[in-house]
Each structure stands twice: as C-alpha cells, then as structure tokens.
Structure P
Amino acid sequence: GLALTNNDLLKAIRLLSLYRENEITPYRRINYRALDVEELGSVYESLLDYQPVFKNVNGIIQFDLQAGTERKSTGSYYTPPELVSELIKSALLPVVADRLQLAKTKVEKAQAILDITVCDPACGSGHFLLAAARALGKELARIRYDEDEPTPEHLRLSIRDCIIHCIYGVDKNPLAVELCKVALWMEGHVQGKPLTFLDHRIKCGDSLVGVFDLTVLKDGIPDDAYQPVSGDEKPIAAAYKKRNKSERNSNQLSIPFQSSPDLQQIAEVDRILTELPDDTPDNIRRKNVLYKKSRGTDSQWWSQNTSCHLWTAAFFAEFTRENMNKSCIPTSNDLRCYRQNQSIDHRITGYAWKLAEKHRFFHWPLEFPQVFKRGGFDVILCNPPWEILELHETEFFFTKDENIAFADKKETREKLIKNLPKDNPSLWNEYLHTLHDFDSIRKFLRASDRFSLTAKGRINSYSVFSELISAIINSSGRSGAVIPTGIATDDTNKEFFSHLVNNNSIINLFDFKNHKGLFSSVAPDTKFSLLTLRGKSGQLTPSKSSPSHSEVPSPLMGEDQDEGEITPSQF
C-alpha cells in the first residue's frame, strides 16, 4: 500500500491549522469556528483555480496543483452578497408577500411559506439557496412564534424546515453539489437533530441537457440528432439519419405516451420523502432507502429515465464504424420498442446510460415531479455560467501539454496539435473526444428545440440558461438572475429579449459595470445585469431599467448606473 511519512503528515496538519499573510509575519491559528457558511463559496471558487497533475521531474513523478482553467471552462464565479441580496428582494420577497396575502390563519400562513419552491439551476456552493432559506426561515419564524425578531433557536428551526420543504438546486459539478449540501446542513443544523436528507433536492446534472417536455418522446428522435460533428464518420451518421427518418415516417412509429400514471407514481415518492420527518437518524435512513428504491432498475423512474436517455443520447453518440458494428446507437424505433416493453438490445440502453452519466443528462420533470405537477418553481435565483460553449485549445492543453498551450503563434499551436497522433496518441484521442463533446452539446441546444430563442450563433451559456429560467418558473412565480448585459443588447439574444418584452415578463433590469470589482475575477469594464422576470400570470407593472435608490444597496449605486422607467414599446 501507499505510505505517508510523519513529516509529511505534520506538514499537512500545519498547513490546515496555521497561516500567515507573508514570509515576514508570524503564523496565526485558523479559527474554523468563525468560518461563515458563505465562505464555502470562496473555497469552491479557489478550488476551481487549481487542477491536480502528476509531473515528471528528473524521472521522479510528483503530485502538483497547477493554476488551471476549470472555473473559466465552467463559467463559474462566486456571487457577491450584495447581488444576492438584491435578487432576494426583487424575486423572492414579493412571492412571499403574495402567498401570505392569500392565507388567513396562522397555520395557513406558515404552510404558505413551506409550500414555496425555490431553485437555483446552477447552484454552485449554494449562495443563493442559503440566502433564500434564511429569508424564508425568518418569515416563517415570525409567523410561528409571533416575534418580529425571532430568537436564534426559533430562527434556526424555521430555516431547517424551509431547507427541507422549499429548497432545490442543480449543478453539473459534483464538488459544487457536495459543497452546497454541506452549506445547507451547516445553516440548518439544530442540536439534537440529524442532518437533513437532501439527495432528492440538491442534484448533480446538466440543467441544459435532457428532456424537458416528455411529450417530445411520442414523436421519436429528431433527425437532426444524427448530424455529424467533429470526429464523426459522415457516411455512418448519414446512414443513421436516413434510417431514423424512415422510422419516423413509417406508419408503425406511434410511440405510446402515458405520462400521467408514471409521473404520478414518481411524484408520490417525492411527496412521501417531503412529508417524512427528518427528526431521527432512523427516519433519515428510511428516506435514503426509499429514495434509492424509487430509482432502482424496476422502478417507473428508471423506465421513464431510460426513455429520455435514449432520446437524448442520439445527440451525443459517436458515429463511428466501431459503434455501428456494436449496434449501440439508438434510433426512433428503439425508443418505440422500449416504450412498448418490447425487446431492445441491451447494448443500446447501456450506451445511452453511459452517455447520460458522462454528460450528466438531467430530465427536469423526472427529477422534480412534484414541482412540475404544479407547473414549475415559484422562484428561480441564479448566477449562471457566462462562457462561449466552445473548446478553447489553450485552456484544454494548459495542464496537458505546456508546449501547445503556450505556443507563441496560432500556426505553431495548430502544427503541434496536428502532430499529436504520432507524438502523443492518447492526448490526441482525448482532444478529439472533448471536441466531439462540445460540438454535441451545441448540436443538442440547437436541434432539441428546447432553446429555440437563444441557441443562436456562438452560443453563450448564460443565454440558454436565461431561456431555461423563463421556462421553469410557474405562471405566478418570479426569477432573478445575474447575467451579462448582452441578454438585452446582443444580436443573438434579440428574439428572446423581444419575447420577454412582448409578454410583459420583465419586472426590472439593473445594469452595471464591474468597476467596483464585485466580481474580482471578471474584467472591470464587463457589463452585467440583474434581471427579474415574472411568470405569465404575474401582476403587470411597468418595467424598469433600474430601481429607485431606496431599493438598491448603497455599494451597488454609482456613476455607472442610470435610472429611469421605460415601457415595452420603448425597447
């Protein structure tokens, strides 16, 4: 086995327990007791700055942490508290006020709070979700205990209940998901009670990739899913596209679709998990067993999920002679057979699940069935990734081949990449697969019809996330997001923004530059906005370009901000 010397262990303990500002200042002990939950966000951010690598130094293999590009490649940035607070005010608190207005008794008001659903579809370490849990918890404590300023004990109990009943999150990064759970556990911890069960609420997945509307399954897999991308063999892709088109046009393709019974069973499990108390370790174990059983291979969730995986996998399949010989790429007829409980080659379902795990397919109605029975979430709070969905060669090779990453000319880099098949075949293969993955994601966003208003030109992740956000709020809900100002000004977003304006969806749009350094890792001249939207049946009020001074925390006010009211026609 592997051995660790006492000196190395001692060094690790010292690094974890002591720190100093620079070489000339004395060491100070780290006070973990004073660690604020929000600081987990900065831990997450700093971890994304590094990538673990093995380096060969004079024939000795050494482990090292190199400044990497994971944060840039995921578009992940820690959200400043000032911005979180403003979106809580504009998106969450008005929904709370509306629900309380409809409730009459104390019990009804408390239940109205617990019935509110809040989601962050790119939750990171949970900064927005923590703020939402605190805001909801404080209002719940005021109602339960008739206290304008609830005691710490009453507040903690109420926050815990709101975390259990109200909070949902999704992130593609597994580390972020775990950190989010830890942050919520810390915030909702009550002495004598176990940590809450969060697996059914805080989930790892790609919010953008998967089936959103289950009715698409009845029409089979779109022919454009078989459009070749980098690394695909065009004749193979063309053959599958022709075959799929023939299957879709044939009379026999009538894929059964009975979403209600299956979803009702899945939603019932979700309801039971919510209603089971989290007050004892036995109940937590019971929840865990029930949740895992509900997602077993003989469950309705598994069956529906496999159908959705088959549909989505076609967009990400590698059209090669090898895969064709394996007969593992799904087509519409395979989807039909599976949904009719007919025999289907296990290699096809296996390949679909393999791709689903790799790309983290996420099918919203199956993951949060109770929520989508009600038409979506009441509140969305989000700072989605801001990144062009393309493979950047410098970033890809940063920790893999320094000669390529730091080549002084583009021509030199291209030549080095071209020589990889003979110089470094394994890296060349990894590069091709990664290029295929990026191309496949863009193909899915364009051809799946989920993002018809924003999957244009060079797709930026914040644009498609904005369209997702508008789709997953219910008719009486609100959403608040931190996004680049390009949502209102870029040509690729004009159809989406016009849609928002024409439907009176915009509650307010606060526009800023980063001159005050709210985003420390973003350029000072970067323009960003706080965009708050309403659901379709929300109360219609004039849209604003920015709020009044009383509505905005003073750190956000400055010379870079203009103020005034505009109507939809003025856009």
Structure Q
Amino acid sequence: MFTFKPRDLFKIEGESFSKRISHCHSLREWVLDILLALVVGVGSGFGAILFRLLIKFFYLSFYRFLPSFTYHGFNFNLLFIPMVGGLIIGPIVYYVATETKGHGVPELMESVHLKHGIVRLRVLPMKLLVSSITIGSGGSAGREGPIAQIGGTIGSILGQFFNLDEAKKKSLICWGAGAGIAGTFNAPIGGTFFGLEVVMGKLRVRDIVPAFVASLVSAGIVTEVLGSRPAFKTTLPWLHVGLGSLPIFGLLGIVFGVLAFFWVKLFYLIEDFFERNFGIPNWVKPAIGFPVAGIFGAILIYYYSTSEGINLSPMYFGVMGVGYNGIDLALRMSFPIYLFLILGLLKMISTAFTIGSGGSGGIFAPSLYAGTMFGMFIGWTLMGFPAHPDPNVLLPYAVAGMGALFAGAARAPLTAIFQTAEMTRAFNLLPSITIMYVLSYITFDILLKGSSIYTLKLEKKGLRMGDEELMMDMLENIKVGEAMTPAEKVITFSPDDDITDVMKTIALTSHRTYPVVEDGKLLGVLALRTITKCTKKCKKVSDLMSRDMVIAYPDENLRDAMLRLDRSNRGSLIVVSRDDERRLVGILTRTDIIRTLSKYI
C-alpha cells in the first residue's frame, strides 16, 4: 500500500530524461523552488514583524514604564538601562547560543560556505530575544543582521525538515536572509541582492527568481501589516542631478572607500579589545559596552534639550538604537548642520562598542546612518559651509552617502545601489550612486585586500570561503564529457555473466559501480556492495544488478553532476546519451572530477 509523506514531495529524483525539462532545472524543481521560496518569504515577513514588535516592547518596558532618574536635566536612565540590557543578554550570548553574538551575517556565511547549510533551531528564538533586548535597551545596532539571520535560519530549518540536499539548504539560507532584509526595508530587489551578493557571495541565475519571490512575499506581508512607505522620507524623486556632477560623485566614492576602511578597522579594533582577558567574566562585557551609546545619547539630548527647551526621546538623534529616526531627521534638515560629522563618528563608535562587547545586532543600519551623516557634511563642505544650505543641492549627497559606506565595507555595490534606490525612491540618482558605490567598493577592496566587514570575522577564526567558491565556479564551466571515463574504457558486464568470473575481474579493479550492458543497450548497474552480500543463489549478474541508476549527461556541467553524486551516496554516475538513455557514453567518478579540476588549478 502506498503511503504519502510530505517529505516525499521534496525528494528530487530528476535522473530520468523523461522527467526532466532541461539539464539545469526541471519543471518539478522550479515548482518546488517557488513553493519553498513562498514559505521562506512568509516566515521571514512575519519574523520581521515580530522582531519590530519585540524591539518596541522592550523599548517601552525600559524607557516608558521604568521610573526616570534625572539630575539637573541629565537623564541617567540612558546610562543605566543599556547596562541592564547588557547584563540580561550577556549569559545568553556567551553560554546558551553563541551564534547570536555579533551581527548575524558572518554566522550565516559560515553556515552556507563551511557548515553544509546547517543552522541550529535554537538560533531563531534566541536571536529574536537577544537582538530585541540589545536594540530596545538602547544599544547601537541595526535590525538587518538579526532579521537576515532569522530569515536564513528559517530557510535552513525548512531544508533540514524536508531532508533537502546541501546545495538546496544553502540556497534557502540565502533566500531567507534576503527576504528578511526586504521585509525590514520594504525593498525586495535590494533584499534579493543582499542574500545572493553578500551571504552567498555570488549571483547565480538559478537562485535569483526564488530569492526575489521570497523577498517580494516578505516585503508584501510587512507592507500589508505595517503599511506601505519607503524606509526613509525624501523629496528626491523630483530633484535633478546633472551629468556634470558625476565626476564629483566618483571622487566621493573613493573618499567613502577610505571611510569604509576606517569604519571596519575601528569596529574590529574595539571588538579585539573586548576579546582580551581582563579578569572579568565574558558575560559582563556587554554591560560595559552598551552604556557607551547611552553616554553619547544622553550628552546630545542634554545639550540640545537645554538649548531648544524641548524634551526629546532617547532615540531622537539615532546614536542609540537602530538610527532610522536620525536618518529621517537628517534628510529633513532637522539637525544643526555642524552636528552631522559628529553624529556619524559617534554612531560608528557606539555601534562598535555595542556589538564588539557581545551585543547582538546588525551593522547595515549603522553604516547607512554614518554614510548619510558623512554625505551631508561633505556636501555642506563642497557648498562652502553656507549657514542655510539649499536642501535640493545638499540632500543628494546625503542619499548617495547613505549606501556608499556599506557598498565598500560589505563589498556589496549592487546591494547598496538597489537598496538605497528602493529605500528612498530616489531612482533619479541611480547614475550618480552607481559610480560612487562602485568606486567605494574598488577603493575598499584594494585597501583591505579582498576582505569585508563580514568575512573578517570568519578570517579571525581561520576560516576562508574563497577556495570552495572558486572550485564551484570552475566546475560550473566544465562539462561532464570532458571529465568522464569514455565507454570504451569502462569495464562492463552482461546480465548472463557468471558471478564467480565477475568477482575475479572486480578483484583486479578499484571501482564501486559497473554498468550492465546487453547488445549495446544499458540495462542497469552492478554495485560492489551488492556483490559482497551475494549468497549461493546468486549465479548470474542479472541476479544482483539494479535498474536504479543515477545518471548524468555529457553536456551538463560538473557542478550539477557532483552535487547529484554527493546526494546519491553512489561511487559514480552513469553517463548516457541525452537522445537515448539506454546508450552508455561513459562513467563519472569523484576521481575523474578531481583529475579534471587539477588541470585548471
């Protein structure tokens, strides 16, 4: 009796030509990819909503419901509450779920490139809790890293539940990470590129469609629940930037590449400082790092409130918390112009202390914040320090600077370009920011020799991802026909061959699988493991051969063939003609793949 199991739906057979539409992706695989992407998108979208609600819950719990402690107008709660937040999350990040420590994206990259697409289930609730407390208590960090890790974890768990192959689990992590970003910023295109360019490290055509579907669904859910508007409010879609300004933006790209280099060095300098042994428990360190953001925020609010005679919320300037409010106010010219440089530097320092001490949060939003402030200040400088600068002239520099710092620091120019355009709806600035972000990326890449703010964390642990990616790229450009052992050199047997003679022949070889051929037609395979279990009843090859073959075609790439070989747990793939699957063309083993690959290294 046939019993249907949900997991059976996700077992990719795809070895028979009659079941495949093309050698790259069958119709069945495409349908499954889209279904998986929909599930990941839904999970990431609701995860983004839950994350926002948790941050708001902890913020209100800390700053609205607790009694305020002020002295001569100075709010000491901004120092004490981040300290309390650090004491709460410290034991969790150091002893319960170490993956929740830090900005989240490097951990995802490690899972994709070095851990076979596996993320532990407990990362999901722990990351939500720890990051919400970090940001809600006033620590300086972004929502994006945590929600990317949450979305990626959803993807990995889905892959593990349905027992999907390693390649699919890796893809699901990247789709989920991008969907999380899309939901956070209402930017599905930028989210798609984040998952592929940053987490996966390459733009694979086969992943773009499902990644975009996941991002679109996530952004749609968040929009439906929380409302539709760009992440940041500007009037820039109606502004015009002439072609004559492009060289200026190009030079600014180089400047921001240098600033990105400074930002990364500062971040890891402070993180390395906290990793030293000071004779205090590790779990106490967040309580030391978090209040730095509170000190900056308290001083800014004290002086600004005193001079303006108004009461301001703890997150007003954006140095504490995520910083979106600060970016919005900057784009509306609500700050004194001389503050922009100071705010950018303070955000960098406070973020480095928050995350470097063991906090959980992203560096994407802080990079956007600092980039916006630096862009605003540089624009003001180029205008000659006017007392009342024209917003139509100044704001393009702020928006262009917004993603320039991230484009360099993350080595992700495409993500930064589309993300900035979607977040601000400033599509008319695309030529300017494209030149600026590409040059920022190139400058940073030269200065940091191919590393990024994300990969440096892995490199500090002695982990590098480039070798695997290079190998997979090479395999994708080599055909099976080039690597296989041709049919005329393959040892084959007839179904009527005596098993005793066959065993004598096999004893002289080192193969694990042998094609069974009759009258030039492929009938099946004879596996070494079945021969070792042979009883007295086994007299001929036909008694032991199997018609369950894992096949490949000579015109498909080695990458796909190798992944199929890995998930099949077979010793080799039987290479057959695409026109006639009963015609043996050759055999492909792991040794064949390694030998061929060595020619290109």
Given a value of 3, 16, 23, 21, 14, 10, 7, 4, 1, 0 for P(r) over Cα pairs in 10 Å bins from 0, in percent, point me to the structure among P, Q it was derived from.
-> Q
Origin of the value -19000, where helix-only ellipticity at 222 nm (-39500 (n - 2.57) for each DSSP H run of 4 or more, over all residues; to 500) was derived from one of P, Q = Q
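Rule-based calculations on the coordinates, nothing more; no lab input. Predicted model, so just to flag it, every value in this text is computed and none were measured.
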